[in-house]
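Colleague: Structures follow.
Bear in mind that the values in this text are calculations on the coordinates, not laboratory data. Please read these numbers as outputs of a predicted model, since none were measured by experiment. Cβ atoms are built from the backbone, for glycine too; each structure is taken alone.
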Structure P
Amino acid sequence: MREKHGLDATDIRILSAVQAHGQLSKTQLARIVNLSPTPCWERLTRLKAAGFIRGYRADIALDRIADFTRVVVTVSLAQHRKADFDRFEAAIRAREEITRCIATGGGMDYVMTVIAPSLAAFQELMDALLAAELGIERYMIYIVTREVKAEAPNLARLAARAGR
């Protein structure tokens, strides 16, 4: 049975393996997925070409490299025109300290994660964003004290629910 976007259970197993382990050799991936190497690799190539795999990243233990402050920031814009959102989002993309930003519906327009060397450096970033006149009406900050959970979703379960 084919799922959304033409994915079947084997495609989901391949995507799950790549999500869990990153780049794998043809043999390793085939063993995990329980498929012979050549068809497995052909499927992986097709999934990449179709845009299902955006890239490969390592989960780095930042706390072993440097001390840093992680802050979650919610942002509400004063105006809600496309140009306002575009201007704000372009400015956010240009700031490397902002490692994640999602647009949301409801009370706040955006939720961002900021990694800064200190709280003072974070405040300098916020001052710069406010000075850039990006239309920020208000923002709230939440200092992250520890990460409780950060996992990728279970692709097989997600795909099964989407196929209902």
Structure Q
Amino acid sequence: MQTAPQLDLHFSRTVPVPRAEIWRAWTEPERLKPWFCPRPWVTIDCEIDLRPGGVFRTTMQSPEGQLFPNLGCYLEVEAHKRLVWTNALSAGFRPSLVTETCGSDEAGFMFTAIIELADHEGGTLYTATVKHANEKGCKTHAAMGFEQGWGVALDQMVAMIQSAPGHQGD
């Protein structure tokens, strides 16, 4: 995959949980809602139609109670390995409009997100890449705290998986 530093944000981390559990956390609405955005924000609603062209919809709520709906479309679904979606399209690959994201009119930007999972000693190598349409969108997303925010959400996901009944620790 080609990346462009002026357009793409990226981070990678090894986490101590199985790839299959991370996949479930990304693809089952009731497992996604508890971790998807950094607290004190919460994800109050989620719809997943896990297939290329299927809808990926979330609604986040700010600590002040303001709602931020996000609508996207899955582009690639490779079970337990790769998940790709974009907010540039809605379900059925229909072009979408930029929407307000996370509290600011200036924060609306188009992107494609790629989550890649690979077995790694001690757990799973988790890689997140977000490709933006332009430098302004990339800089805006970085200024919103992309790496920190997505990292905190990943930490919340790992904690949720590790606390689940029946989880086999290391």
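Colleague: I have -7000 for helix-only ellipticity at 222 nm (-39500 (n - 2.57) for each DSSP H run of 4 or more, over all residues; to 500), calculated from one of the structures P, Q. Which structure is it?
Modeller: Values: P: -12500; Q: -7000.
Only structure Q yields this read-out.
Colleague: When mean projected area of the Cα convex hull in nm² is calculated for each of the structures P, Q, which structure yields the highest value?
Modeller: Checked P, Q; max of mean projected area of the Cα convex hull in nm² sits with P.
Colleague: When mean count of other Cβ atoms within 10 Å over residues 54-61 is computed for each of P, Q, which one produces 18.8?
Modeller: Of the options listed, only Q reproduces it.
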